[in-house]
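Asker: What follows are several structures.
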Structure I
Amino acid sequence: MEITADKQGRLSEEKARLFLENKGYKIAFHRYKTPYGEIDFLMIKEKTLIAVEVKYRNGPVSNAAASITLHQKRRIQNALLHFLQNQPFYAAEYPFLRFDVVLLCSSKAIVHIPNAWQIESEFL
């Protein structure tokens with residue numbers, strides 16, 4: 001039986017969640033939807049609010065890394081800005097922002113890239 005893309009995405013997110021929670025991250029929101037798109041996870045560690053993008057691809061982990069485009073980064077940044085505007089508590093409580101990526105591949109490797117990219121100046 002073949003796993004659908006949606007089911008594979010959900011399984012990958014669950015693996016990523018467990019992986020990050022084992023590293024001390026706390027989940028604030030899962031699949032947070034905005035008009036700009038969805039943020040896979042909003043997580044907290046110390047005073048940092050972290051938008052986490054989870055990517056699974058068949059083959060090597062580099063396939064998953066290559067699938068994160070500039071357009072997607074901007075979409076996630078805009079979604080995070082929307083979140084902060086609509087959840088002012090988080091903006092006040094967590095003054096530091098970060099974008100992390102969790103990459104998974106068919107070899108079962110999990111690669112976590114903290115601070116995977118910086119906020120672009122036009123975002124601010």
Structure II
Amino acid sequence: MKQIEAKALSYLGFAVRARRAVIGVALVCEALKKAPNGSEKAPLIVLEAADTSANTHKRIADRTLYYKTPAVRLSVDGGALATAVGKRGGTVGAVGVTDQNLAAAIAALYGITFSNNQ
């Protein structure tokens with residue numbers, strides 16, 4: 001695992017403990033669809049596991065592109081992503097961060113420009 005991804009996963013842990021994360025592909029897609037941009041429930045950045053299926057990847061990519069939300073496909077699998085968010089013994093396909101500061105910090109790790117007025 002790269003050092004950048006280790007730091008991003010630790011930021012995800014902070015977001016989960018602060019209850020500022022949406023965990024799971026279905027919940028992330030639903031939150032993107034239902035919560036207007038700028039809402040405190042809307043994901044500001046989405047992190048996707050490397051082992052998601054092509055269909056799931058397209059689903060996440062299409063939603064994040066449509067709602068203008070940055071998305072990052074990690075090189076870690078769903079098991080490592082699940083461990084990072086505290087879900088032991090399972091897999092997680094995607095996590096959306098709803099906290100402005102944590103989302104900006106994760107975006108900065110990957111060189112994504114992040115505007116404060118999303």
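Where a number appears in this text, it was derived from the coordinates with a stated rule and is not lab data. All figures in this text were calculated on a predicted structure; none of them were measured in a lab. Cβ atoms are built from the backbone, for glycine too; each structure is taken alone.
Asker: Which structure, out of I, II, was helix-only ellipticity at 222 nm (-39500 (n - 2.57) for each DSSP H run of 4 or more, over all residues; to 500) calculated from, if the result is -14000? Mind dumping the intermediate values first?
Answerer: Working: I: -11500; II: -14000.
Structure II accounts for this read-out.
Asker: Computing distance in nm of label points 7 Å out along Cα→Cβ at positions 55 and 79 for each of I, II, which one ends up highest?
Answerer: Values: I: 1.4; II: 2.4.
Between I, II, the highest calculated value is found for II.
Asker: Given structures I, II, which gives the highest value for volume of the Cα convex hull per residue in Å³?
Answerer: Values: I: 105; II: 87.
With respect to volume of the Cα convex hull per residue in Å³, the highest-scoring structure among I, II is I.
Asker: A value of 2.7 was derived for distance in nm of label points 7 Å out along Cα→Cβ at positions 7 and 103; which structure in I, II was it taken from?
Answerer: Numbers: I: 2.7; II: 2.0.
Going label by label, the one that fits is I.
Asker: Please compute relative contact order in percent (Cα under 8 Å, 6 or more apart) for structures I, II and give me the label with the greatest value.
Answerer: On the way: I: 24; II: 37.
Structure II gives the largest value of relative contact order in percent (Cα under 8 Å, 6 or more apart) among I, II.
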